Each structure stands twice: as structure tokens, then as C-alpha cells.
1. Could you tell me which structure in P, Q was used to calculate helix-only ellipticity at 222 nm (-39500 (n - 2.57) for each DSSP H run of 4 or more, over all residues; to 500) as -9000?
2. Matching task: 0.05 is the computed value of FRET efficiency 1/(1 + (r/R0)^6) of positions 80 and 376 (r between Cβ atoms, R0 = 25 Å, to 0.05). Pick the structure from P, Q.
3. When you work out mean count of other Cβ atoms within 10 Å over residues 104-111 for each of the structures P, Q, which one comes out largest?
4. Among the shown structures P, Q, from which was the value 21.2 of Kirkwood radius over Cα pairs in Å calculated?
5. One of P, Q was used to compute FRET efficiency 1/(1 + (r/R0)^6) of positions 272 and 296 (r between Cβ atoms, R0 = 25 Å, to 0.05), and the answer was 0.35. Which one was it?
6. If relative contact order in percent (Cα under 8 Å, 6 or more apart) is computed to be 15, which of P, Q is the source?
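Here, each number is a calculation from the coordinates, and none is a lab measurement. From a predicted model like this one, the values you see are computed outputs, not experimental measurements. Cβ atoms are built from the backbone, for glycine too; each structure is taken alone.
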Structure P
Amino acid sequence: MRYSKLFGQTKKSSPAGEVTVNANLLIRAGYVNKLMAGCYSYLPLGLRVLRKIENIIRKEMNAIGGQELFLPALHPAENWQKTGAWETVDVLFKIKSRTGRSYALGQSHEEIITPLVKEYLDSYQELPLFVYQIQEKFRDELRAKSGILRGREFGMKDMYSFHLNQGDFENFYEKAKEAYLKVYQQCALKAKVTEASGGAFSQKISYEFMVLTDAGEDDILYCQKCNYCINVEIAEFSQGTKCPKCRRGVLKKARASEVGNVFDLGRKYTRDFDLYVYNKNGEKIYPIMGCYGIGTTRLMGVIVEKFHDERGIIWPESVAPFKVHLLTIGRSKAVWQFSEKVYCALVEKGIEVLFDDRRKTSAGEKFADADLIGIPYRLVVSDKTVNNRQIEIKKRNQTKTSLVLLADCLEKFASPALK
């Protein structure tokens with residue numbers, strides 16, 4: 001991609017009214033654009049990051065048997081009225097059409113997936129069933145002030161599972177938990193599995209996946225000796241208390257941001273929509289449901305909160321919009337010719353590259369933009385390197401630079417370890 005042709009380039013000034021790191025850097029670097037509070041447009045750079053996050057999630061959901069589908073965002077009011085949520089869910093956007101019929105914009109999809117499964121589920125032998133989607137959600141948030149961490153329109157992966165009994169659900173939860181931890185690990189994040197109150201959703205098991213960050217909106221208590229973690233809102237303990245699980249460590253309080261959750265929905269929705277099967281003994285069974293959410297846009301924001309410095313974003317390689325950022329410094333014909341050769345060679349090798357080919361932009365501005373955008377590797381072709389047909393390489397989170405020949409550069413970035 002040539003930067004001169006890129007739609008949505010960097011901005012020199014910080015956006016007015018944004019108080020979070022993620023919003024400030026993502027807007028300045030040309031990843032997102034704010035339409036209004038809690039509602040952002042994802043520009044080409046931002047969409048590349050978001051799609052990589054989604055694909056990591058998709059791979060892990062498929063690995064545990066998830067089947068991807070795509071559900072409507074516009075819901076008939078009757079479905080929400082059937083579960084009682086039309087009156088009780090205060091964040092629900094409600095719409096009335098010209099015909100007088102009422103609709104909701106989906107803030108979750110239990111009211112849609114349950115009758116859909118009812119239409120196709122014929123036998124207990126088809127259970128368990130795991131279906132998921134990656135889609136936009138809508139919530140009438142009163143405090144949409146955390147950039148893409150808390151939006152009124154936001155991306156989410158939501159999975160729904162259907163089980164004959166509680167034990168089968170709990171077995172699948174363990175698989176889902178491990179899949180979630182793999183997702184976060186691939187995004188260079190370490191998440192803590194946190195006991196939480198399920199609110200209006202959960203009947204029994206409720207867990208949140210939390211990443212420690214000062215930009216978080218929750219306080220948690222966690223043990224440094226084992227994996228025990230709990231949300232402060234439901235905790236019976238306080239900071240400094242001995243861990244109730246391992247009895248070795250003490251609980252430490254920290255600010256954290258939720259990047260996923262799991263709810264045991266019990267039989268509420270299957271009963272509400274009269275979804276049942278007969279088991280092998282001929283008994284009528286209402287399946288147990290679980291739901292599993294990961295905020296895709298929120299996860300993108302948390303990554304920025306965790307990986308940045310005073311100059312800009314530092315993307316983990318797994319989700320970066322491009323692997324390398326090629327800069328041309330100098331105006332001589334030789335520099336530009338060699339830069340074009342490097343760019344074409346990278347593209348031919350299938351290496352994702354953003355090429356800063358602006359001819360009237362100063363070296364200082366190009367370096368500053370590269371740091372702000374935060375692509376993992378910076379490549380520079382300049383008057384100092386071109387005579388020896390070399391390229392200067394620097395990793396975004398390091399200060400050390402090295403000079404390599406084009407062939408060595410191609411080998412480095414085409415290697416499996418960096419893919």
C-alpha cells in the first residue's frame with residue numbers, strides 16, 4: 001500500500017474531547033474517525049487491524065466446534081417482549097417504523113438465536129450445538145467516553161451453545177475458556193479469568209476476562225501466586241487478604257478492562273421460546289444455553305492502551321495492519337529507484353508493506369508518522385544506505401538499527417517466525 005494513496009492519514013493535533021489513550025492515538029494515526037460519542041468509522045488501517053483480530057477469534061472458535069453464522073441486527077419487538085427484556089433492558093435502542101411496528105437494534109442475540117435454533121433442531125442427538133457470529137451491536141450507553149472501549153455501536157463475537165445438561169455445558173465452558181485465553185495470547189495480552197456477577201444474563205456460571213490497564217472501568221482482586229481473580233463488586237475480601245483459593249498469596253487490587261465474558265443462561269431462553277427436545281428416554285428436555293462474548297473493537301482499544309509510548313502505537317505483529325513500514329528519505333533518483341525496487345520485491349514476496357512514498361514530506365515528519373502509526377518494523381532507504389544497496393531496519397519498540405541487503409531483508413520478513 002502506498003501511503004500517498006491511503007485514505008485516512010495522520011493528524012497533527014489531538015482530537016478535542018478525547019480523554020483516553022486509545023481514542024487519541026487511533027484518531028491521530030488514521031485508524032478511526034469519530035462520528036459522535038460512542039460511534040466510530042474504521043478507516044482502511046483500522047479495518048485491517050480489526051479483521052486480523054476477528055480472524056484470530058474465528059480460528060479459535062472454529063477449533064472448538066463453533067459454526068459461524070450472521071444474524072440480523074434489526075429485531076422484532078415481539079421477541080424481546082417474549083423474554084421480558086423489552087421493558088427491563090435499559091440500554092436497548094427501540095425503533096418504530098412508519099407502519100407503527102416496533103423494533104430493537106440488537107444489543108445481544110439470545111432473542112434471535114433461540115427461535116432460530118428451535119426451527120432447525122429436531123433431535124437431542126444434534127446437541128451439543130455451538131454457533132457464533134461476528135457482528136455490530138448497539139447499546140444506549142450513558143457514558144460513551146472511553147473511545148472504542150465503550151461504544152454505542154461496537155463489534156462483538158457472540159457464541160451461543162445448547163446442551164442437554166449442566167455437566168455438558170460446564171465441560172464446554174472449559175474448552176471455551178482455553179480458546180479465549182489463546183485469543184488473548186495471540187493478541188499479546190494476558191487476561192485473567194475473573195469471577196463476576198452475571199447481572200440480568202447469568203443463572204450460574206459467570207466469568208469475565210480482564211486485562212490489567214489503567215484505562216479499565218473495573219476493579220479486580222487477584223492473587224499473584226495462583227490464578228484466582230474476582231471482581232471487587234461481588235468480592236467478600238479486600239486487598240491484602242490471604243487468597244481464599246491457594247492460601248499462599250495475598251490479594252492485590254488493580255484496574256482492569258473487560259475483554260470477554262461467559263454467561264450460563266440456564267433454561268430461561270429455551271423455556272421462553274418453548275425450545276425443547278426429547279431425550280433417549282422420551283423425556284421432554286429444555287436445553288441449557290451458554291453465551292460467550294468477545295468485544296472485537298474493544299479488544300483493539302485495549303491493545304492500544306497496553307502497547308504504546310509517548311510517540312504512538314506499538315502494534316503486536318499478529319494484529320498490525322502491515323508487517324513493515326518502508327520510508328524513503330532523500331530526493332535523489334537513486335534513492336527513489338531503489339525504494340521502488342524494495343517495495344515491489346516485498347509485495348512480490350507477499351510481505352505486507354506500507355510504503356511512505358510522499359516526495360514533499362520531510363524526514364522528521366515521516367519518522368514521526370511511522371512511530372505514531374506503530375507498524376512493527378521500519379525500513380529506511382536513504383542517501384546513506386543506497387550506495388551500498390542496503391536497507392536500515394528498526395523494530396518499533398527498540399532503538400537499535402541494522403543495515404541489511406535486500407535479499408536478507410526479504411528472507412527475514414518472509415520467514416515463518418515473522419508471519
Structure Q
Amino acid sequence: MLNKNDGYFGEYGGRYVPEMLIPALEELEKAFYAASSDPYFAEELHTLFSAYNNRPTPLSFAKNLTDELKGARIFLKLENLNHTGAHKINNALGQALLARRLGKRTLIAETGAGQHGVAVATAAAKLGLKAKIFMGQQDMERQYPNVFLMKTLGADVVSVPIGQATLKEAVNAALKDWIQTLDDAHYLIGSAVGPHPYPAIVKYFQSVIGREAIKQLQKHRISYPDFAVACVGGGSNAIGLFSAFISDHRIRLIGVEAGGKGSKPGDHARRFSSNGSPGIAQGYHSLFLQSEEGQLLPTHSISAGLDYAGVSPEIAYLYKNKRVEMTSATDQEALSAYNTLARLEGIIPALESAHALAWVIKNAPKMNSDKVLLVNISGRGDKDIFITACYSDPMQWKAFLKRQWKGHHE
């Protein structure tokens with residue numbers, strides 16, 4: 001059974017929402033803790049994970065990358081091999097089961113990179129529910145393959161054109177819609193953020209990543225990794241990996257956020273290594289990129305899943321208590337890491353995951369060969385083709401798209 005908490009991680013966390021949302025959050029909290037001790041729920045989730053979601057995902061020794069860097073041994077937790085191509089499906093399936101347990105017929109969600117949206121649409125289709133997914137207009141344009149998949153799966157995808165038209169605006173729109181549909185809808189938050197109990201729920205369903213990794217490392221005769229590395233946007237894939245290692249201080253936990261293209265506000269999403277400050281937004285207390293007046297600042301990342309102004313309250317707490325180390329990788333470093341893994345290991349990672357790889361590529365050569373790096377490859381790079389192709393082969397890619405457009409409209 002899961003231990004209950006008050007929704008706080010030190011000073012961070014909490015539940016800062018309109019009064020009308022409190023009953024729904026209390027209902028969700030009660031159902032979540034009851035489900036966590038229900039053997040039938042656990043068995044149903046396990047069946048979905050193993051027979052539908054392709055778990056356990058493999059742990060792969062990156063021999064070619066290790067040999068190239070001539071340093072620490074590198075192991076990749078391949079969450080990109082989940083059904084739908086990312087870690088997001090773990091949480092989506094778990095929360096969809098909770099929603100059905102509560103008698104809700106509609107899943108409301110926000111998405112940035114689109115992988116959470118695809119996961120929610122997939123879970124809804126599998127469990128016979130409806131899905132309504134909010135996505136910033138800018139994110140829809142740069143992640144259109146995922147938009148197409150969500151619609152194919154039967155989801156209603158709602159464009160959010162206001163503000164910066166990215167994840168922050170999508171979250172606000174989803175919350176607003178949820179307030180108007182509480183009786184029938186469950187808001188399926190995709191990252192370890194938001195009002196209590198969402199950070200605890202997302203961590204619970206994503207913790208399968210770290211638990212599996214421990215067992216899989218043991219098969220390689222490795223009792224523990226020296227470093228566990230993950231990219232950090234909202235923080236779901238990171239807390240999923242880190243959760244298994246938090247109490248073991250032999251293991252250094254490394255989070256990599258979006259360094260973007262510069263140091264000015266709007267050029268990056270560095271909550272820790274820049275000017276992030278404590279604040280309250282979107283229902284919880286954490287670190288945010290915000291103005292002196294408390295307004296969330298614009299952000300940027302080549303990866304749509306990392307350009308979020310806030311972060312998991314638990315990760316903020318772990319950072320403040322020096323348990324998690326935070327760094328960043330630039331757009332160009334992430335692109336380089338993306339190409340390196342593809343060339344050396346035959347794995348095309350999501351641009352989000354490439355940020356974590358960028359840290360590994362930079363630091364592994366400085367370490368002895370007896371050191372072990374565990375890296376969470378949180379998603380695959382199919383969704384990023386309209387971004388990566390425009391960087392690596394812009395003329396040929398644009399010519400191809402023009403030919404396709406012409407061929408379908410003659």
C-alpha cells in the first residue's frame with residue numbers, strides 16, 4: 001500500500017485551486033490511495049503494462065557509444081519502446097483506470113510534445129473512454145505527426161492559440177475545461193506537477209521505470225549505477241527513474257533541463273541553472289520562470305516537451321536538499337547527441353531524451369571505465385522529424401514536402 005502524504009515536499013507542492021475543484025481532487029485522492037492497495041487494480045494495471053504496453057522495457061548496454069567516448073559504461077533504459085513510443089503511456093494507462101474506477105467517461109489532458117496526448121488518446125481508446133486534448137497552436141505545428149495520431153485514435157484535439165501557444169497555455173485551457181465538466185471528466189495530468197494528489201499519482205505510475213532498471217542492472221552484475229540521468233521538463237520521466245534511487249546516496253541523480261538557444265528570458269527553460277524562483281502557478285508551489293510580478297515567463301526549447309516554465313515540486317525539493325543535481329543542454333548539444341546515438345547505436349531518441357544524452361556525452365569521457373551511467377531514453381524521435389529534418393537536411397526536406405503537397409493536390 002502506498003503511504004499517504006499531505007501533498008507537500010518541504011515547502012513545495014500543495015493544492016492551490018479554486019474552491020470548486022477541491023471536492024474533485026479529494027475524490028481523486030481517496031480513489032488513488034484505495035486503488036494503490038487494491039490487488040485487483042494492481043493486477044489489471046500489470047496486465048495492461050505487460051500485454052499491451054510492452055513492459056518491461058529493455059535495458060541496453062550502449063557498447064558502441066561507450067567505446068566511442070572511452071569512459072564510463074553507459075546503459076540505456078529504453079522507454080522509447082513502450083507502446084506509443086514514450087514513458088507517458090505508463091501514467092496514462094494508470095490514470096485512465098482510475099478515471100474508470102471513478103465513473104468518469106471523458107479524459108481531459110494537456111500536451112506539449114504530443115506524446116502525452118497520444119498516450120491519453122490511446123488509453124481512452126483501449127478503455128472505452130472519450131479524450132479531449134488541449135495543445136498550444138505552436139506545438140501543434142511543430143509536432144503535427146502526433147496531432148494526426150491523436151485524431152486517428154479518436155481524440156478531440158483543441159488548439160490553444162493564445163499567449164506563447166505552448167504547454168503553459170494548454171495547461172490553463174485544460175484546467176478551465178475541467179472546471180466546467182467535473183461530473184463526467186477526469187483531468188489526466190501528464191507530468192509530476194499540478195495540485196495534490198497529481199505529483200504523487202504520476203510518480204506512482206512512472207516509478208516502474210526505476211524499479212525495472214534496478215532488476216535489469218543486477219542481471220548485468222551491477223548492484224547500482226553511479227549516475228542516473230534524465231531530462232527534466234515537468235519531471236515525470238525523471239522522477240520515474242530517480243524514485244528507485246533517492247534513498248541510496250551512492251548514486252548521483254542528474255537532471256538536464258533545456259538550455260535552449262541563449263540566456264535571455266524566452267530563449268531557454270532553465271528553472272534551476274538560471275533565474276527560476278519559488279512561486280505558485282497552475283495549482284501548486286514550485287520553482288518557476290516568472291517575472292517579479294509572478295507572471296510566468298516565455299520559454300524555449302527545440303524539444304516541445306521541455307519548454308515548460310515550472311517543474312515537479314518533488315524535484316524542486318530534492319534539488320534544494322542537494323539530492324538531485326541540475327544542469328542544462330543547449331538546442332545544438334541536444335541535436336548533436338540525437339545524431340550521435342542514432343549513428344552509433346541505431347536508436348533515434350526524442351529530442352527531450354537527447355538533452356540527457358548530451359550530458360552523458362560531455363561527462364562520460366572524464367570517468368573511469370568502472371563507473372556506470374544509467375540514462376532514461378524517455379521517448380523515440382519519430383515525433384520530431386519535422387524539427388530534426390529541417391536542421392539536418394532543410395533543402396531536401398522542404399523539396400520533399402512540396403512534392404508531396406503537389407502530388408496530393410493536382
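1. Values: P: -9000; Q: -13000.
Computed on structure P.
2. Details: P: 0.05; Q: 1.00.
Computing FRET efficiency 1/(1 + (r/R0)^6) of positions 80 and 376 (r between Cβ atoms, R0 = 25 Å, to 0.05) on every structure in P, Q gives 0.05 only for P.
3. On the way: P: 22.2; Q: 25.5.
Greatest value across P, Q: structure Q.
4. On the way: P: 23.8; Q: 21.2.
Considering all the candidates, the number was obtained from Q.
5. P
6. Numbers: P: 15; Q: 20.
Working through the options, I get structure P.
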